[in-house]
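See the structures that follow.
Read-outs: derived from the displayed coordinates by stated rules, not from any lab. Being a predicted model, the structure only gives us computed values, none of them experimental. Cβ atoms are built from the backbone, for glycine too; each structure is taken alone.
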Structure I
Amino acid sequence: MRTEVIRVATGSRETVHDITADCTTFLGRAGATDGLLNIFVPHATAGVALLELGSGSDTDLLDAMRSLLPKDDRWAHSHGSLGHGRSHVMPALVAPYATIPVIEGKMALGTWQSVAVVDLNVDNVVRKVRLSFVDGG
């Protein structure tokens with residue numbers, strides 16, 4: 001297995017941050033052929049999503065998260081900024097991992113799919129993302 005950790009600057013606002021190019025670059029460095037790419041965010045308040053980006057879907061996802069997980073004082077987990085507890089619930093909806101088949105060194109994503117880190121936690125501006133390639137041969 002080949003693995004490395006990248007750092008992603010998600011900033012101090014809610015975001016859906018595209019890491020597709022980072023995944024592609026990692027696969028090249030790993031000498032990937034056929035196998036599996038695992039993307040894991042080792043944080044209790046971030047997730048990984050496969051979705052179309054740049055067409056409004058990223059905004060729609062953030063709007064859905066705001067609707068499902070309001071940024072207010074209802075959360076029992078209440079340290080940090082207002083609504084911080086919702087960030088701890090989000091990974092139950094947007095898992096902190098994804099596994100993608102890799103065929104001939106390329107992610108077998110659908111036509112419009114991208115890989116993104118979803119981060120509602122405005123208290124952490126940089127995230128770690130572990131990329132791991134498991135060879136299928």
Structure II
Amino acid sequence: MSIGDSNKIIRDYLITCGTLTGILATVNSIYCPRLSENTVLPAVSFFTRGGTSTPYIPGMPEPSVQFDCWADDPITARNVYNKLYDNLQGIQNVTVGAYQIMSAIEEVQGQDLVDELVPGYFRTLTFFRIMVRAE
């Protein structure tokens with residue numbers, strides 16, 4: 001079996017989380033790495049910003065992942081973050097297709113931010129360390 005893409009594995013898991021997708025504009029409102037132009041809010045975007053791996057187990061990366069929970073008001077952005085947190089924090093051994101998310105733990109608690117470049121976009125920013133069995 002080839003090594004899977006950890007970003008795809010994380011997205012594939014998140015789109016199955018009904019409490020998260022239920023608050024988003026659509027089930028397809030989870031983007032990696034960035035929101036597409038003219039995205040309907042609320043939405044989530046994420047990307048791997050680094051992390052660790054071992055040369056002895058190449059198919060088990062532990063990326064540090066930045067999540068941005070977007071909405072057109074700060075309360076909804078915070079609610080999206082809360083649903084993301086509920087679905088990631090402390091999970092263990094979750095099967096995602098042929099792969100597994102071994103664990104997920106929040107590194108930085110949600111931070112409420114206003115996007116100064118795009119008026120009307122609010123976000124709550126958080127970081128998670130997610131261990132993936134991608135082989």
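Details
- Identity of the structure behind 2.8 (criterion: distance in nm of label points 7 Å out along Cα→Cβ at positions 10 and 114, calculated), options I, II: II
- Across the set I, II, FRET efficiency 1/(1 + (r/R0)^6) of positions 42 and 98 (r between Cβ atoms, R0 = 30 Å, to 0.05) reaches its highest value in structure I.
- When distance in nm of label points 7 Å out along Cα→Cβ at positions 34 and 106 is calculated for each of the structures I, II, the largest result comes from II.
- Top of I, II by distance in nm of label points 7 Å out along Cα→Cβ at positions 50 and 66, largest first: I
- Read-out Cα Rg over 2.2 N^0.38 Å, computed value 1.09, structure in I, II: I
- Taking relative contact order in percent (Cα under 8 Å, 6 or more apart) as the criterion, the top structure among I, II is I, with the largest value.
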